[in-house]
Structure P
Amino acid sequence: MPVTKSPGKAARPKSTAGRFRIKRIYEPASKDDGLRVLVDRLWPRGIAKQKAHIDLWLRDLSPSDELRRMVHADPAKWGEFVKAYGRELKQEPARTALADLRKLPRSRPVTLLYAARDEAHNNAVALKRWLERAK
């Protein structure tokens, strides 16, 4: 992958914007999904493992139960959830899971899968935003 260089700084990969996608696990798998990564702590109800077509399950990237319940109970707390989830992602074991996610091949997209009904307020949405901002 091409790298950008700044004088006196180590080379860094270019932005991965567009590399990460999100999709509800209940939607059919597609070859356009690339690598399919489940980012929920619990296995989604009613989905057989063969039908899910999961390449990787990173449970440690899911938010704590407290945060998950907060945003599900009150989507108005979305901003608060995103900030708190960002703090959790900087701590173990999430930090190691993030490193594993970043090691995935860059030659194809990575689809972050989630089970939540709310397509705008869930951990995959927040995680994708966080990944695209993190350099």
Structure Q
Amino acid sequence: MPSSAIASARPPIIISETDADRLYLLAERAADRTIGLLEELERARVRPDHHVPADVVGMNSTVDFLDEARGAIRTVRLVYPAQADIEAGKVSVLTPIGAALIGLKEGQSIRWPDREGRSRDLRVLKVWRSPEA
């Protein structure tokens, strides 16, 4: 499926102004190492921080999501690369799953390529916004 067809099938996403500003810089610097973060930022609706609903995944959010291919529920915290620690459940926004989750609301699903290039369906079940988000 062409990437434009996949992109058009993706759900609408919302990102706070603060996250958008920080993530654009990060994505541009890491463009050769990231899968889709810049593309996701370009299609996002950017809103003032205080206008982003609490059930939207942002930086430092803790997220329960269903990996539908594996039937597994995972809980992760979405962080910047320097804070990433997979053993502690801290996933970098530069990873395929991190880029897929940013901006999604509870209940939304997205089909996203994993590191091996296979498509995976991820569905957000619950979002906890961190006070530092």
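Each reported figure results from applying straightforward, stated rules to the coordinates on display, with no laboratory input. Predicted model only: the values in this text are computed from it and were never measured.
Observations on the model:
- With mean projected area of the Cα convex hull in nm² derived as 8.9, matching label from P, Q: P
- Which of P, Q yields 28 [relative contact order in percent (Cα under 8 Å, 6 or more apart), calculated]: Q
- Parent structure of the calculated result -9500, given that helix-only ellipticity at 222 nm (-39500 (n - 2.57) for each DSSP H run of 4 or more, over all residues; to 500) is the read-out and P, Q the choices: P
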